[in-house]
Structure 1
Amino acid sequence: MDFISSKIESYCLQHSSPISEILNQLVRETQLKIMRPRMLSGALQGGFLNQLVKMLQPRNILEIGTYTGYSAISMAMALSGDGKLHTIDINAELEWIIRKYIGLAQLQHRIELHLGDALEIIPQLNTPFDLVFLDADKINYLKYYQMLLPLLPSNSWILADNVLWSGKVLEAARNNDPETAALQEFNTVVKSDPRVEVLMLPLRDGLSLIRKK
C-alpha cells in the first residue's frame, strides 16, 4: 500500500528531476523478468534516497536487502570522493541483474555486492558506516538494528523501509502474520530507544529516519 494517491505521486514525479535512464531500464527488466517487482524502491523513494545521500554526504553506506539494485544504484550515484556502498542480499539468483545494472551505471568502484545472510556478513565488514538502508526480511529488522547501532558513529543514520507494512501495523497482528508483529515490535523499540531520534514518514510503505545521537 502506498499512502499517497497515484495521482499525487504522479504529480510529484512530474515536478521532480528525471531519474537516470539506467534506472528506467532496470525497472522495465525487473517487471518483465523478476518475481514481485513491487519490491523495487521506485522513482519517488529512489530520488529521496539519492537526495538524502547528497545532503548527508556519507562516506560508507550499508544496504541490507538489494533486490535488483535500484536503491543501491540510486544512493551510489550520489556518493562523492571515495564513498562506498556495501549491499547485502540473500538471493543469489538475482546476482546477474544486480551486477548487470551496476556495470551499466559504471558504479563497480562504488558498490560492493555481498551474497548471503546479512547477520553473518555484517560482523565481517569492519567498516564504520555513516548510513544504513534497511530493506530486508522484516522478521530480523530488530536483530539488524541491535547489531548495527553499537557499531555506528554518533550522528549516523539508519533508514528502515516498510515500517507501515500496508497499514497492518495499526491493528493487532494475527497468529499467522509474524512480519507484522516483528515490525510493530521494531517500531516500538526504536521509538523508546534513548540512543536515537526517529521520524516515521508515510512515504510509499513507510520509511523511518533514525539518527544515532
Structure 2
Amino acid sequence: MNVEDYILSHTDAEPEYLAKVNRATHLKLINPRMLSGHLQGRVLSMFCKMIQPHNILELGTFTGYSALCMAESLPENGILHTIECDDELEDFIKQNFSASEYNDKIKLHIGDALQVIDKLDITFDFVFIDADKREYLAYYEAVLPKLRSGGFILADNTLWDGKVLQKVENNDKQTIEIMRFNDFVSSDNRVEKVMLPLRDGLTIIRKK
C-alpha cells in the first residue's frame, strides 16, 4: 500500500454515482486524468460543506465530476454555475448530472469562460478554477469582482506536474502562465492565500 492508497482508505468512500462518472470518463475520453478524482473530489466537497456557499462558480466542467462534488453542499435554493468550452462534452456532462440527485442545482454553460463570466450578474461565495491554464490570470481578475468579501477561490494545477520548478521553454505557454498566475496571486494584497501540494497543486485564495 502506498501513501495515496492509505489516504483513500481513511477518507470517505467515493459515492457510487461518482464512481460511475469516473469509470465512464476513463472508458470514453482520451485524457481522463483531467478528472478531479476521488481524493480531490472529497476535498472539494468538504471545503464547500465548511464554507456553505449558496452560489458556486466552476471554470472547466470536463465531465462534471467536480461540479457534482461541490453541489453536495448546496442548500435548497443554492446553485452551481459551471462553464465548459468543449461543446462535444455537453451531452456526456448532462447525462452525468441527470444521473445524480443534484441535477436541479447545477447550471451548465457551454462557451468561452471569460465571455460567460462577463454576463453573469451574480455574487459568488466560492469559485473553482480548473480550465485553460493559459487564461488563469484573466479568469482570476474576471471572477474576483464577482466574489463576495470573505469568499474563496480554489485554483487547481498550480504546481503543474512540477514544471513550475524547472527551466521553462519559451513555447510552453501553459507553464509560463501558471507561474505568472502563482506569482501574481502571491503578491496580491486583496486576498489571503495558501498553496497545498494536493495532487497537482491546489491554491486556496480568500478575498479580504
Worksheet, complete the sentence: When mean count of other Cβ atoms within 10 Å over residues 72-79 is calculated for structures 1, 2, the one with the largest value is 1
Worksheet, complete the sentence: Working back from 11.9 (mean count of other Cβ atoms within 10 Å over residues 32-39, computed), options 1, 2, answer is structure 1
Worksheet item: From which structure (1, 2) was distance in nm of label points 7 Å out along Cα→Cβ at positions 24 and 192 calculated, if the value obtained is 4.9?
Response: 1
Discussion item. As an exercise: distance in nm of label points 7 Å out along Cα→Cβ at positions 8 and 144, calculated from one structure in 1, 2, equals 2.6. Which structure is it?
Written reply: 1
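Coordinate-derived values only; no laboratory data. Owing to the predicted nature of the structure, the values given are computational and were not obtained by experimental measurement. Cβ atoms are built from the backbone, for glycine too; each structure is taken alone.
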